[in-house]
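What follows is a group of structures, each given as structure tokens.
Just so it is clear, none of the values below were taken in a lab; they were calculated from the coordinates. The structure displayed is predicted, hence computed values, not measured ones. Cβ atoms are built from the backbone, for glycine too; each structure is taken alone.
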Structure 1
């Protein structure tokens, strides 16, 4: 039996198959949730990415906010402190949710175990949704299902904040270094597919299914020579 089968406990198959070592193994959860490790994974740019995300996260009194899946580091506690009615967070991993609860012990946090492809929230439940380095870890179909669910639970006039890899970085020195490109594609098997997708087009395609459309808010923040980006969208009725 392949090792990853031990982690197939009501989690998406791709999460167990390709990322058990990073997100599901208790020892790795402890190991990776240290700032030096997180910063190293993002080539020293975690703080910039976090602050660029927080700068665009401006919920108003009475608004309800959702972080789509847990993330390592300080972002979740910071989002929780800024969320006027408490931060909602979901993840397929009970251990990741437990980690988020421990880090947010002094702030309101509403945690639920769910699959991002099938959210248990009602339509238009949230005023803002935050995704931090989630999409590139999903196969194409799962990513599109997540778009559809995310847009279904976001109300018209609400915002969606996505922090992710940028478009295909053909001119970036890391991408041009073939051994690194191979290594990154091995560690992140769905990233090459994400690089080739038009994020705006995919989001609008999914929004149309809910009778909505998306519009960018301002310019995207580009970090590490466009290797990473932070994009804010507003959701409207079509």
Structure 2
């Protein structure tokens, strides 16, 4: 098969009342769960759009246990599933990186499941950067101060340690950790997660082609279809 990059979507199985609480506060728990399902399908489609000759394999890095059937319906048949239930996100990310590299894959990208218009070009750019000789980290900074993608070719626990998760300092601190261990870093363009009413508005603007903060992303076909059918409920 040659070398393959593992691309894992960090996700939870979408369930009303237990999914995307900030977005649910704006549009309701059922709509938030439906959109979360669409987001996962669209991120998976972005991964599948990476040309096969580049070498890639998609995974759902998921929780909780017992939700495999839900995710199997959302992800392509070619995707693997990797259960990670640790409460600490840093432990989840480190263990997923370590285990996917041992699968074996030559590099690992971990992406969030909340960016349905994530451009496939960013994934290709990350893989190409990781395949340059020498150890390095690739980071895709998010608009909220976190990151939508982290890529590694060796499992460096340090870049996941001492991070105040879900704060605006996540990406900045991660870059500091990389600098502390002399790990070269490649930055991707900024993108965004849909977590609340404001970022949901960005998504609507992007999909409608209206002037906004982010334009030119992926097609997000599942999200478009759902919003088209549920316009009165969630727009």
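Odds and ends about this structure:
- For 20.4 (mean count of other Cβ atoms within 10 Å over residues 9-16, calculated) the corresponding structure among 1, 2: 2
- Among candidates 1, 2, the computation of Kirkwood radius over Cα pairs in Å, for residues 57-112 alone that gave 11.0 used structure 1.
- The greatest value of relative contact order in percent (Cα under 8 Å, 6 or more apart) among structures 1, 2 is that of 2.
- When distance in nm of label points 7 Å out along Cα→Cβ at positions 41 and 225 is calculated for each of 1, 2, the greatest value falls to 1.
- Distance in nm of label points 7 Å out along Cα→Cβ at positions 49 and 89 derived as 1.6 - corresponding label from 1, 2: 1
- Structure with the greatest value (metric mean count of other Cβ atoms within 10 Å over residues 105-112, set 1, 2): 2
- Highest-scoring label, criterion being mean count of other Cβ atoms within 10 Å over residues 137-144, among 1, 2: 2
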